[in-house]
Structures are given as structure tokens and as C-alpha cells.
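Input: structures, listed below.
Computed from the coordinates by the stated procedures, all read-outs in this text should not be read as laboratory data. Keep in mind that this is a model prediction, so the values were computed, not measured. Cβ atoms are built from the backbone, for glycine too; each structure is taken alone.
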Structure I
Amino acid sequence: MSEHRIRALALCVFHHQGKILVNQFYDAESDQTLFRPIGGGIDFGERSVDAIAREVQEELNQSISDVRLLGTLESIFTYAGKPGHEIVQVYDAKFSDMSLYQQPCLIGHESDGAAFKATWRDSSSFTDTSPLVPEGLHDLLKAVSLLA
């Protein structure tokens, strides 16, 4: 039996014209579509602000600027039938390449090489059955006026 651990994450909310950039996941166990911003794990000895720059570079091959911390969330959840617990540093940033904001989607790659498509979504995309994760992110983004 594997030991359960709390995972430290850094996520980045890129916003443009009332929309944010998210990756879409499907959880067959709960029969839910989930949306999550770009980002990933924080390595030991790495600051979360550096982790988000590294993750965006690794996943999208893009550099970022104007990085600012929006807040910290704690998420306890079940995904694919397995329990999870994350402490999430949520950042806002800008792509150095401004043309990315005009593209309807961005193709990225996970650390295992699996391709994904990140799309620009507005608040109406996120519902109880298709939530924005981690828990509390939608409320945080509304509080800082990045989503309606």
C-alpha cells in the first residue's frame, strides 16, 4: 500500500478577455469533466514562482512575465478513485509571446510526453458537473476579478 502524501503544486491562470487557459480532464470514476489551469508539482528546494515558470516552459515551451501570486488553496479530493491532497499556489502571469492570446487552443505536453490541448474558457464553462479545480479556485478568481 502506498503512503499518502500532501502534494505541493503551482498553477498559473493566464487570463484574456474574461477567459482563462485550462486543460480539460475526464474522470471516468466520477463521470466528470474537470478543468485545471497549467502547472504542476513544486520540486524540493524550488520556490513555487520558479516552479510555475519551469512548468509552463516544459508543458507549453513558452516563457512568462509579470508573475504574481493570487492566493493559496488546499484541495482534498478523489480522482480516478484515489484520494488526493494538494496545497496549491495560484499565480497569474502573462505569456511573453502575445500572439498566444489569439489562438483558440494551445497544444502542450505532460511530463510523461502525453499531449494535451489547453483552451480559453469563460466562467460559463465551469459547472457543478464540470468544475474548475482545485476546489476554491473559481471563488478565488471571482474575488480577484479574473472571472465573472
Structure II
Amino acid sequence: MKLTEFFHKELIVTKLEAKSKEEVFEILYRKLLENGYVKESFLEGIINREKTFPTGLLLNGNNVAIPHTDAEHVLKPAIAVATLCRPVVFKNMANPEEDVQVNIVFMIALNESHSQVEMLQQLVELIQNKNFLKSILNAKGGEEIIDLIKMI
């Protein structure tokens, strides 16, 4: 499955004003839930997994988080995206003691755990592109972000 098939404009929030990662989780969860991608248990799954396995990534200025949880909480696969007006604090995936100021969140909802590795590899490739991250931070809406992903 191609990475672009996971992104849907109704699951993308640009220039979000959030004060915490929990607020970002809540907003993206609502989008996923309202559009039939996840079960009500998804939010609790994301919060619990983030405590044990933090998802903040230091990426040369435009730091990213990729929160996700178990397939049992997901109805159909998708990636919800939030670009933030101001960074929020996540714990570093590589060093859980360290804080990471994150300004782009890719919330992953997969209903098959074996597809997670392949999709994560594609996503990591995408987020290692500094120009792509800059471009999506400047994007005005979900359609524009999807177009940017298709160009990569």
C-alpha cells in the first residue's frame, strides 16, 4: 500500500493552536473517530502507549511526533496530521528523559500490525526530507498537504 493512501484531507489540521500533546491527541482522535477510522478506545490506547514508548523525533528544527497504538483500536487505516502554530512538548523516542519541541504530528492508525513496519519506513523516509517538513508547515490545508506528499 502506498503511503498517500493513508492520508485524507478530513484528517488534517493545519496551523493548530494547541497547548499540549494531549490536546493534539484529542483533536486528531476526534477527526479519526468522527470519520469512522478508529474505535472509542483509540485515544486511551494512544495516551498509554506514549507514556511507555514516546514518539518525539529530533529532526533539525522541524521536530515530528508519530504517536500510534495497537491495531485492536483501529477500524480502517489512516494517518491524521497536525501542523502546530507553536511547538508542544513530547518525550524523545531515542532518549525518553529528553523533551522534544514538536511542531508536526503524524498520528498513525493501522488495523494490521504487520503493515506498521512498512508504513513507518515510508513515513520516516518522508519526514527526513527537510524541505517537505518546511512545506507542510506552510500549507494552508489538508488538500495542499496531500498534494505535497504525492510529489515526494
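Of structures I, II, which gives 1.9 when distance in nm of label points 7 Å out along Cα→Cβ at positions 30 and 102 is computed from the coordinates? Only structure II yields this read-out. Out of I, II, choose the structure whose coordinates give helix-only ellipticity at 222 nm (-39500 (n - 2.57) for each DSSP H run of 4 or more, over all residues; to 500) equal to -4000 when calculated. It must be structure I, since only it matches. Hey, semi-axes √(5λ) of the Cα gyration tensor in Å, for residues 46-125 alone derived from one of I, II reads 22, 17, 15; which structure? Source structure: I. Looking at distance in nm of label points 7 Å out along Cα→Cβ at positions 94 and 118, point out which structure of I, II has the largest value. By distance in nm of label points 7 Å out along Cα→Cβ at positions 94 and 118, the leading structure of I, II is II.
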